[in-house]
Every structure is written in structure tokens, then in C-alpha cells.
1. Taking distance in nm of label points 7 Å out along Cα→Cβ at positions 72 and 192 from the coordinates of each of 1, 2, which one would give 6.5?
2. Out of 1, 2, choose the structure whose coordinates give Cα extents along the principal axes in Å, for residues 128-223 alone equal to 41, 29, 27 when calculated.
3. By the measure distance in nm of label points 7 Å out along Cα→Cβ at positions 48 and 112, tell me the structure among 1, 2 with the highest figure.
4. 56, 38, 34 is what came out when Cα extents along the principal axes in Å, for residues 144-359 alone was calculated for one structure; which of 1, 2 is it?
5. Using helix-only ellipticity at 222 nm (-39500 (n - 2.57) for each DSSP H run of 4 or more, over all residues; to 500) as the calculated read-out, with -12500 as its value, let me know the right label among 1, 2.
6. Once distance in nm of label points 7 Å out along Cα→Cβ at positions 280 and 296 is calculated for all of 1, 2, which comes out largest?
7. Tell me which structure, out of 1, 2, gives 3.4 once distance in nm of label points 7 Å out along Cα→Cβ at positions 104 and 256 is calculated.
8. Which structure, out of 1, 2, was FRET efficiency 1/(1 + (r/R0)^6) of positions 88 and 200 (r between Cβ atoms, R0 = 30 Å, to 0.05) calculated from, if the result is 0.95?
Structure 1
Amino acid sequence: MRALRPLRRVAFVHPNLSFGGAERVLLEQVRALAATAADVDLFVTERADAPDFEADLRRANPRLRRIDVETTSKGLAGALRRARPDVVALSLTARGLRALERIPRWLGRPPVLVTVHSRYGAALNPLHPHGRTIDAVALGHGFHAEVEAALGIPRTRHAVTRPLFPDLLLAATADADAEARAIRASFRIPSTAFVIGYFGRVGPGKGAPTLVRTAGRLAAAGLDVHLVLFGRLAHPSDWEAGPFLAALEGAVAATAPVLAGRLHRPGPRARSAGLFRAFDVTALPSDHEGLLPLMLVESMSVGVPVVTTGVGGIAELLRDGVDAEVVGKAPDDGSALDAAVEDAFAARLEALVRDRERAARLGTAGRARVEALVAGNDFAGDFLAALDLARRRGRP
């Protein structure tokens, strides 16, 4: 097999620069290229409205030349032709594939790698009409059968790039605990209260309305609980944002009498060990996921226990009752949580509120678990190999 020439230019295409797991994966993909001599371009197909994240990207790789917004497939096609990348890496956007289809292979269409974060129809169906344009796929974990069925791309063109990064592991230090106390004090949360925390994009699929309702149930039962939701609220133009925002505000209104002074929505904040240490538990009642949500890894790395749902890769990596509380959801098809799952989730949280020694033991076991998972993973190497796989397949 003829050797590939060294990478010179890589173009990324992503919907927006927001605040979530997909954007963290993009950041680590850009960081992985810092070890090469390749220049990097990033094209955003909807909006780039997160300057803090742009700064993170540029720190991760000084060879990031530009971040341009191209909201039409025609404009994006022209921008990609001018950029002349050796390979294009896309995620979460069919518009990028439509743009590439405007460039015939014989006119120099670059090889295409598509990152697929999860195995659900919402992730795969938009890619279905463009399967022949995709040279290789980078999967968040081993959902090969679903990709073969939906896109017709054989396993020989699949790479697995598990999003477990060393950068996710935080340290529980004395300074972190001082920061945690300051955070709790800023919300006037008593030291004896039990804090249910969330850190990430507050948007569809992550269960924020469930968290509000659950905290309301626990408070109504006489438990001294507070709920803190750190994260950027979904943009009204985002997919399914309208129904989600209505559900969230409905839950907030319904629980207002019992959660007065106990529900805190401070918006986005930089991740830190102290932020997670301010929580007594991190709760994530997702209805769908990729491999292992980054907030869970970060929380567990500082010894804070997690309660979550067994969707995506969560149940593959976390052991219910051993290193996390994992509430089963069947079928794992991306549908909304039903009442039985929500009840079970509330029961798991209530058990930890009432047994803090068990919560501490779970936190200790969780920290050991994620440290082992990260140590056994090489995201940067796997992503560079995925780019090479696309280049070999997509060579003119």
C-alpha cells in the first residue's frame, strides 16, 4: 500500500460553536492535529456565537487559521474548494455533505470523514442520503451494525474514536474545595444541604425538566435539596429547542412553590474541579447519549457520585451500584423518558440523599473507574488514524 503524504491542511465542518459534548469532541480533534504540521480551517454552518470556545480552539492548536461561518451549501462548497484541504472532517451537519456533493470527485473533492456520536436515528437519518459521499466514519463507540444498516458503509471504513480525554480528569484539591464552598455560598446554600448538580448544555435530550420535577418531589418530601443547573440554555433555533424550552419552563413553574430559593440557573461557567465539588451528586437523566457524557467523567474524576440513565455507551462502561447509579431505559431508542424511568431516577437520587456514606463510597469507586477508562484510551491517535482511513478511501 502506497504511503500517504503528510497532512498539510484539514478542514472541519460543524453546525455551531455552542457548549456541549460534541463541541468538546471537536476541540480534542483540533488538538490532536497540533502534533502534526497541518494547517486547520473550521467552517460553521449555522452560527459561531461562543467567543470563549473559539479561544479554547485557538489555544488547543495555534495552526487554526480561521473560523468562518458559511450558512449555505453553495457558499460552503466554494469555501472548501478555496481551502483545498487534504481531508474534510464533519460532524452533526448534512449541509456540509451537500456542499461537498457540489464538488465532483474528478474536480478534486477531498476525502470525507464524518464523526457520528451516537447510534440513534436522529444522528444517522440525516446522513442517509449522503452515504456515497462519506469515505469513512469515526464512531464514538462500537455501534457498527446501526451505521452499516443506515448508511451502507461497511466496517472496513469504520474507525472508533472514544471520547475519553486526559484533559477531562480533574483533581480534588484543597483549592477546589475552597472554590466549591464559595460557589455554594454564592447561592446561599447551607453546608448541610444536598446539592444535585448539572454541568453542560441545557438542551433537548439531557433531562433538565426531569431534574426540576425530581428536585421538586424531593423537596416536597421534606428533604433539604438544592438543584444547580450550570450551562448555556438551548438556542431557540436549535433542533427541538421550542418543545424543550416550553417543557423546562413548565416544570419550573409547577415546582416554584417547593423550589423557591432551591433552584439555581446561573448559566454557563468554565469547568473546574471546584464546580463539580460543589455538587453532592451529578445527575443526568438523558434519553439518548453517545459513549460516556463528559460531565460524568469530569464529575467522577473528583469523587462526586453520578446518577444517570443507561443509554448509549453509559451502561457499557459504568456498573450500576458499583461505580454509578445507572437507571435502565428500555428500549434505548432515543425516545423521551417515560414515567416509570423518571420515578426510578427520583428513587435513586432520594436514596443517596438519605445515605450520604453510600454516596461517598460511590464517588470513590467512580473516580477509580474513569481514571482507568481514560488511561486505556488514545483519542488523538485514533482520530489521526481515522483521518488516514478517509484519505486512503477517498484518494482520487
Structure 2
Amino acid sequence: MQDQTLKTLYKTYKELSLSGRYIHSGHIAPLLVNLSKKMRVDVVGHSVRKLPIHTITFGSGSKRILIWSQMHGNESTTTKSLFDLLNVFLGAEYSVDYILKGCTICVIPILNPDGAKFYTRVNANGVDLNRDSQKLSQPESRVLLDVFKSFRPDFCYNLHGQRTIFGAGAVNKSATVSFLAPAQDQERTVTLTRQKAMEVIAVMNTNLQKEIPNQVGVYDDGFNINCVGDAFQKAGVPTILFEAGHLMGDYRRELVRELLFKSLLVSFDYVATRDCNGANYKAYFEIPANQKCFYDIIIRNSTFGDIAIQYVEVLKDGKVVFIPTIEKISDLSRFYGHKEINAHGFTVFNFDNSPMEVGNEIDFVTINGDKFSFKV
């Protein structure tokens, strides 16, 4: 798919009613009504607090793709990307008709609606759904497995969001988008199932490198059967983990939203038009491994040493507020900051001249008479 086509489709079909980091069932309810005019929208189960969990199914092709987002309720970027994509297919866009003829796609837009409402990673029972694939202790986990069994996908897309702490390798390049073809055994064997997932990831990476060179990473593939991706991979279905990460200044994750939109559409194009047999998987191993090497802000060379500040996300009055908090005071020469300030040996003062201590909230500091604000 041509780059200009991707850009035009995003600009034309972006879902303007969804923005920012706080996305829950109330936001998507009117969108589901509109989608139901041309797509199949079903309630397939309910959360702990009895909120509905939906599937949206469209296309008529033989290649079947199952997608779920917001398994972790506070990871909403990919949900925005999905509704942008759904608008493309809802709009009878002739340029993507071949995808509808080649694929049948089933989307669970919000798997964890309780977590989405309260902006938490876990569900209402405090359980991480991505560690519940074997116990199936939660209703949301059982819903996903039921859909998996009934839909019988050829590919699974497990959509998430990652923290700002990751670099694409141990370098000064943030992991803006990350992927993983999960292992399906303890030995991390590169099976045919994994090769098929790796092949699709490699294609998406090639496209992303045009816009965010050296800012795509892969996660460690240590096997954990309790993780849904590992379990589905072990069941013989190629499964791809998507992670929406950080791009400089993009704390609302609107720029990354577009990158995920394009990546998903590129993957649909590839699956719909090719025999994805895993033969072209080796380029996957050229993607660097994610490393924890970033802080949101680093103040270097203060009289206290280097000061790391990390934003804590808090839901307040229906909005996600980013509270800058001192994370570490130490030698941080092996780390990078998305924003860096050089104190040049001067003392860093908090807004009330209180000492700089780990755990303190800190909206701004003063260094040698200059004020630096950290508000997003």
C-alpha cells in the first residue's frame, strides 16, 4: 500500500470524537451504533461490573484476523487507531475493497471495559487479564477465549500500549512502536507459526522505518503460558503483539495513533494479498530489543547529581493528568531523557525551595534563576 494512500486515508477517516488517553465504553457506544449499519456488532459477554463487551465483524474473505484492544484498560491508543480503521471500511472506500474480499476481521474494541472506565491496567477484580489465559478466572478472559474458539482466526493481533521508559535498543531512540511474535514453548523455538507472525511484523517495520527510523523495537520472547499471546501462539495461531509507545512530546498519543493505524492497514494489505507462509521472517531479527533506558525528564549535573522525573498518570475529572514526580537521584549517565536540562553544577530548587527527594511531585524547578515547567 502506497505511503500517500495511507496518509490520505488517515486524514479522511480519523475518528474525531476520540482523542487523548481516556477512552471507555461510553465514548464508543454511539460509534458502535453507526458501525452496526454496515457491520455486524454483537455483545459477546460482560465485564465484572456488567459492562458489555462487543465484537465488530466485517469482510467476507477466507483469511480471518481476530483483534482485541484495551485488555489493559489504561492502554487506549490502539483503540483510537481501530476506530479510525473501522471508519475506512465503513466508508465504502474503494481502495480497500480487496481487503474486505480477502479477509474477515473480528474486532473486540475494549476487552476490559471496567479497567477502561477507571483507567487501570487490571480489571475490576484487580486481575491482569494478560496473565489469566490458563486460570480463566475472569469473565473478560472467558469472553476472549470463547471468541477465539468460535471465530477460528488465522491471525491474532493483541493490541497494547507501553510506557515511556523503553528505547529501541540501549540507544537514544525511544521505542515508538514495538512488536513481538510470542514464543510458544520454553525453548523459544522459531516455529512455522511464529515465522508467519514474524513475517507480518517485518513488513510493518519496513513501512515504519520511513517515518520513525530506528524507533521500532521488539519485546523479549520469554515464554509464559499464562500470557494470552503465548497461549494462542502455542495453540498454533500466529499471534502478534502490538505496542503503542512514545514519540517526543506525544503524551496524548495522537501521533503514535496514526503510526498504529498505518501499521494495521499495512498488515491487512499483506495478509489479504499474499500467501503468508513464514518464508520471509528473517528480517524480524533485525529489529532491536527494547531496553529500559529512558525517563521522561532528566536534569543533569545538579549539585545533587542527575535527577530523573517521570510522569504519573492520574484520572481526574474525566481526564488523564500527568503528574511529574521525582523517580531517582543518581548518576544517570547510562539513561536518556525525552527532555533533558543541564543544571551546569547549580542547585535545583523545587517550587517551594524544599529539598529534591524521590517521590516528590514537582511541577517546575528553578535553576540559577531560570524556571523550567514540566506540565504536559
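Each reported figure results from applying straightforward, stated rules to the coordinates on display, with no laboratory input. Quantities reported herein were computed from a predicted structural model and do not represent experimental measurements. Cβ atoms are built from the backbone, for glycine too; each structure is taken alone.
1. 1
2. Going label by label, the one that fits is 2.
3. Once distance in nm of label points 7 Å out along Cα→Cβ at positions 48 and 112 is worked out for each structure, 1 has the highest.
4. 1
5. Clearly, the read-out refers to 1.
6. Once distance in nm of label points 7 Å out along Cα→Cβ at positions 280 and 296 is tallied for 1, 2, the winner is 2.
7. 2
8. Going label by label, the one that fits is 2.
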